[in-house]
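Take a look at the structures listed below.
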Structure 1
Amino acid sequence: MEIVAQTVASGVLLGLILALSAAGLTLIWGVMDIVNFAHGDFLMLGMYASFFAWAVLGLDPLLALPGVVAALGLFGVVVYLGVIRPVLRGSVLAQIFATFGLGILLRGVAQFVFTADYRQIGDTMATGSFAVGPVHLGLPQTIAALGALIVSGLLFALLDRTTVGTALRATAEDRSAAELMGIDTRRMFALAWAVGAGCVGAAAGLLAIYFPIFPDVGAVFGLLAFVTVALGGFGSVGGAMLAGVLIGVVTSVAGLIFDPAYKFTVAYLLYLVVLVIRPQGLLGRA
């Protein structure tokens, strides 16, 4: 029983990070109906930014987190202006290939500049572990999960409690009607990319505390983010949060029951089952 509790707790901690990363992806989709296939590579850039802030500037990853979030948010705006806006009037395939090609470019540049070596951030403010009854939790994983929970709460507050959030939701609901109400939808598009990329930057900075950093790390978490968004329902931030925690728990339990090498297969199988029963996802709209 203690092993099961330990496994579930570890899954919840991982799931909160997945949920935060997926929230950025689903926000962009909800506002613009565009899937960012470079999403995982945004995460990779954020992890490298956190690593070099620690290695070169001597900043603890937690202290560097606001800077990483701001840098990724700015990068998101640059991507929107330089890559996305020019293809908005093109076909859906043009939009898909634009972000897909961007992801390949970012991964290739990272391999060229940083090499394929694995990097790891050493001791941080979050080093150590603690026990809650029979469950032993790593301090880095716990702080990362709490940080993800806080950032997710701020995202919900932005969307539900502010005028800007109302404008974003209006743009997502009906672009033409939002423009008639005086909302600058192009500015909302740029803001969606800034906030979405900022969420990825937050997830990256928190994940870098304890996870190895290498050019292909985005492929690992990027695919999980897509599954999380699809499982929760495209465009639903709440669905992404629920699905992230669910996938984290399922993969952790699957790794306990089966060979750990196949633990993600169970998550993909769960997604396929939900897709057949409820194609719009858990909290998505038909």
Structure 2
Amino acid sequence: MSEQASFGDRVVAAGFAAGWKLVPLLPERPTAAVFRLLADRVWRRRGKSVRRLESNLSRVTGLDPDGREMRELSRAGMRSYFRYFHEVFRLPSMRTEEIVARSHVIGVEHVHENVAAGRGVVLALPHMGNWDQAGAWLVGVGHPFTTVAERLKPESLFRRYVAFREGLGMEVLPLTGGDGHNFGTLATRVRKGGVVCLPAERDLTKGGIEVRFFGATTKVPAGPPLLAVQTGAALLPAILYFEGDDWGIHIHPEIPVPAEGTRQEKVAAVAQGLTDVFEKGISEHPEDWHMLQRLWLEDLPR
């Protein structure tokens, strides 16, 4: 089995390498159509990932996971997911001016004002829309930032993804296999008035913080709320979505840190406040929420 998995990993890595090399050389609309066709093909098969997406979206929308409306929503969701990858391959060849011009942003003043005042910012986001495009936009408007990346397999794919994101202007720390001081590095960045961007709606490890999300319990990463509590950085939820051929970004006001309570109580309160904003944003743009894994604790194997 390990040899098969390793072969599969190599195939995926080769596909990504070819995508970054070839897709920018081809016309945008025909390649976008190919990615939609691939999305539809995966959707029609209704494999494990698609069924999980439908189950997750059922909690969000209240729709029957086996009903016609859900099938249409999951089709839109898979097209959104594949659009993300199509754009990932094209982003390195896109001009910064185009990325900024096509980004329709609400609430950018929350970033500008805090950074201008010398206060660090933590942008926390769910897995929605195109987070790499949003990162390129953020760099393009003058805010280079630090983020953390999951260590993908094989190592060659992880290195390519890191190089891709560094090429867009991000500082990338590996989630595992680094120096083990990610939180300290992130805290240093925001204490110096810098910007940090982190995914923040799924962490099913022992270190995750329990929250209520669409009426059931899940866990979210402790990092974003803990940075806000310990450093005084402004924690800003960001909702990402596709807006026609362009991109929408909604940066919400700061999640306040309670004045009273233990550190643990403050972190839990901030985590829940952050999740509440995510819940609203995902409800408004469910087709752009790319959650193809188990999320709620009651859905996990016993």
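Quick look at the values:
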quantity	calculated
Computed -24500 for helix-only ellipticity at 222 nm (-39500 (n - 2.57) for each DSSP H run of 4 or more, over all residues; to 500) - originating structure among 1, 2	1
Comparison of 1, 2 - label where distance in nm of label points 7 Å out along Cα→Cβ at positions 146 and 178 is highest	1
When distance in nm of label points 7 Å out along Cα→Cβ at positions 114 and 130 is computed for each of 1, 2, the largest belongs to	1
Top of 1, 2 by distance in nm of label points 7 Å out along Cα→Cβ at positions 138 and 162, largest first	1
Which of 1, 2 leads on FRET efficiency 1/(1 + (r/R0)^6) of positions 26 and 210 (r between Cβ atoms, R0 = 25 Å, to 0.05), largest value	1
When distance in nm of label points 7 Å out along Cα→Cβ at positions 34 and 274 is computed for each of 1, 2, the largest belongs to	2
Which of 1, 2 yields 3.3 [distance in nm of label points 7 Å out along Cα→Cβ at positions 82 and 186, calculated]	2
If relative contact order in percent (Cα under 8 Å, 6 or more apart) is computed and equals 23, the structure in 1, 2	2
Highest-scoring label, criterion being mean count of other Cβ atoms within 10 Å over residues 58-65, among 1, 2	1
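Bear in mind that the values in this text are calculations on the coordinates, not laboratory data. Please read all numbers here as calculations on a predicted model, not as lab measurements. Cβ atoms are built from the backbone, for glycine too; each structure is taken alone.
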